[in-house]
Structure 1
Amino acid sequence: MVSSTEGTTKVSLKGPLLRYRVLAYATGVALLCLTAAFILKYAADSPGMMSWAGVTHGVFYMVYLVMAVDLALKARWSIKGTILVLLAGTIPFLSFVAERAVTHRVQQGRKL
């Protein structure tokens with residue numbers, strides 16, 4: 001009986017997990033572009049990338065927040081785990097690390 005419940009849980013989390021993973025990668029790439037734009041702006045006096053990199057990361061991060069909260073509610077994460085995952089989109093490279101950890105935990109049926 002337990003295995004059928006676990007199977008149902010994994011199937012119901014498949015869509016939210018996929019959406020979260022896509023947004024985690026998109027947010028991470030956009031944040032890396034924003035970091036490069038900051039470096040170019042202040043080190044090379046070339047502010048060209050700043051016009052679009054900040055807005056792009058901002059939009060992706062807002063959608064990332066929604067998808068992460070959706071997954072957190074459906075997977076019944078703790079508040080601490082949810083906040084840590086939400087903050088992962090603000091530190092370069094951390095969204096990639098968090099995505100891997102979240103994916104493994106959700107696929108194993110463990111809470112965050």
Structure 2
Amino acid sequence: MLIVEDDRGLREALAECIATMGFAVDVAEDGPSGLEKLRAPPLPSAVLLDMGLPGLDGDAFLEAMRREERLAAVPVISMTAWHEPPKLPVHRHLEKPFDLDEIAKLLAKIVASRG
């Protein structure tokens with residue numbers, strides 16, 4: 001799993017929650033470093049993407065991701081506190097604050113559906 005979130009506390013809480021589920025977790029604090037980590041093998045099972053990132057916002061991150069065939073199929077769960085969903089389709093859009101158990105269940109379903 002790749003978590004791209006600029007809020008350190010939320011990033012750490014998400015990483016801890018996901019790691020306890022047995023998933024490998026990588027984190028990035030801004031859009032450019034998130035894309036760099038996404039491009040490096042292996043592909044993550046999913047991306048948790050904050051839409052209000054510095055350097056490259058969530059919409060620009062999604063646009064860059066969708067242009068690359070290898071990355072385009074990775075499921076994305078977008079997160080935001082400002083109630084505007086992303087311009088491009090995502091697997092699921094969550095408004096902050098959200099329950100970490102909700103994320104855990106959602107990620108388990110994504111991973112199960114991908115085989």
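Read the figures in this text as sums done on the coordinates, not as results from a lab. Note that the structure is a prediction, hence the values are computed from the model and not measured. Cβ atoms are built from the backbone, for glycine too; each structure is taken alone.
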Comparing mean count of other Cβ atoms within 10 Å over residues 42-49 across structures 1, 2, which is largest?
2
For helix-only ellipticity at 222 nm (-39500 (n - 2.57) for each DSSP H run of 4 or more, over all residues; to 500), the calculated result is -29000, so let me know which of 1, 2 that is.
1
Determine which structure produced the value 35 for relative contact order in percent (Cα under 8 Å, 6 or more apart), calculated from the coordinates; the candidates are 1, 2.
1
Of structures 1, 2, which gives 16.4, 63 when Rg and Dmax of the Cα atoms in Å is computed from the coordinates?
1
